[in-house]
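Every number here is computed from the coordinates shown, using simple stated rules; none is lab data. Since the model is a prediction, treat every value here as computed from it, not as a measurement. Cβ atoms are built from the backbone, for glycine too; each structure is taken alone.
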Structure 1
Amino acid sequence: MNNKTKRIMLAFSLIILAINTYYILAQPTGASIILNETVNVTPSSAAAITTAGGSFTTLVLNVTQQNARWKAYVGNVSGTMVLQDSNNISIYNWNLATITGEVYSSRSDNVNWSGIRCLTNSVLSSEETFLNITTSSADSINKTFNWSKHKSFWVGNEQILNSSCKALATYVNDTSQTMSEDAAFQEILLDDGSNLIYSTVLEQDEEGYDISKTFDFQMILAEDEYATTPTTYYFYAEIG
């Protein structure tokens, strides 16, 4: 084999390596959880009333009930951009002063990122059936994500066009937001053909549901209120 042939084969090998690396890395990756502080609400005390025998009382009761069909996650994201080989050995890395990108969560630990798309009715129906959620209920996934206003963003090599998927925006300062493509803490529903994927576009130290604290993301995830074991969700992130 002459030197020219060797050079051609080497160049071709490098091109193939670059192409394979591109498609492997250009997708969300599993996120490590480095802090987990979970709190629950204490039910309110019962109100008391004393009335005389023979009286007739009309009551108007007001109840704020914690919703066991949903659970919330808020937090911040840190990370590093790297160039690594298959043994996770780095040749270079970049520390990011500002984190942009998305956080994703799904019941699946094996999301097919190349098949990502807006949530379809068939996957939505399967998810609600699995979680014992009635789709016509006010707090179903279907009724909760009842807007379609959100930013455009990329999931790996797939672009999710603005205002094309079911979406919502979680609260800021204990108050609902006006849904728009500029709203903070947007949450968008996707699927990969089989699995529902919750996605949220990252903010940068934004005042969130409690304005005494700042967050990069806020998410709500559906739960089976009748299950004896809570539903496990896997978290992914894509940063830039």
Structure 2
Amino acid sequence: MKILLTNDDGLHAPGINELYRQLKKDHTVYTVAPEKEMSATGHAITLHKPLRAKEVELKAGIAQAVNGTPSDCVKLAVEAILPSPPDLVISGINSGPNLGNDVFYSGTVSAAVEGFFLGYPALAVSLAASEDFQDFSFAAFFINQMLEENGPEIIQRKYLLNINFPPLPAEKVKGAKITRLSRRNYSNIFVQRVDPRGQKYYWMTGSIEEEEEKGTDTHAIREGCISITPLCVDLTDHDNIPRLKGLEWGF
């Protein structure tokens, strides 16, 4: 199949290069990714400056480096760069998890969502990497195998999947689970500091409280399993539509 590959860690990140190395064995892969890291950019798109795509040669192959966001990369690739439409859009492999509420901030997930908006099935792929574990090889191998086994179903149904891997070698991973998004509450603290010119600035820090209920993506990762969460892009609160219709709105 024809795959559009992108990320938010930047074109030179090890995750996207390892995934390209695996996918190119069985598929035609076009890599169009940000020229530098664009983590936590959400679904931002560029409107007030020109986008530039430059061909670069990586160890994994030829790619297009874009001076924009992950969502820019998908838009530009599909509508201007690729010789023909892709069968699938894959964003990743991200260094760090994208669980629960993270999907609203994540450039990785947003790039996959943009592919979905444009009418293509899409995968957002992340590794819960840490300082002690930065091995993307199993995650890349798993994605390639998954496409061999379930690719036709994913493409036919136009799934949007958020896939997270635990920070473990292949022999310690305890399988894959279909999950729902967890709730991750951020307790943000802004530390005020003063720069050498006497100007105040703020540095965000804090902690995360995570829901650990069974069936969630966070629980699966903590149990050493791969988390596969189907996403949708309809944010409408359908349950409350009838209640709101019953209220008086002044007209």
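Quick look at the values:
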| read-out | value |
| --- | --- |
| If helix-only ellipticity at 222 nm (-39500 (n - 2.57) for each DSSP H run of 4 or more, over all residues; to 500) is computed and equals -5000, the structure in 1, 2 | 1 |
| Cα Rg over 2.2 N^0.38 Å, for residues 92-211 alone - structure with the largest value, from 1, 2 | 2 |
| Ranking 1, 2 by distance in nm of label points 7 Å out along Cα→Cβ at positions 28 and 196, the structure that comes out highest | 2 |
| Read-out distance in nm of label points 7 Å out along Cα→Cβ at positions 116 and 148, computed value 2.1, structure in 1, 2 | 1 |
| Identity of the structure behind 19.4, 64 (criterion: Rg and Dmax of the Cα atoms in Å, calculated), options 1, 2 | 2 |
| Which of 1, 2 leads on relative contact order in percent (Cα under 8 Å, 6 or more apart), largest value | 1 |
| Structure (1, 2) behind the derived value 0.20 of FRET efficiency 1/(1 + (r/R0)^6) of positions 60 and 156 (r between Cβ atoms, R0 = 41 Å, to 0.05) | 1 |
| For semi-axes √(5λ) of the Cα gyration tensor in Å, for residues 76-163 alone computed as 22, 16, 12, the structure of 1, 2 it came from | 2 |
| At a computed 5.4 (mean count of other Cβ atoms within 10 Å over residues 52-59), which of 1, 2 | 1 |
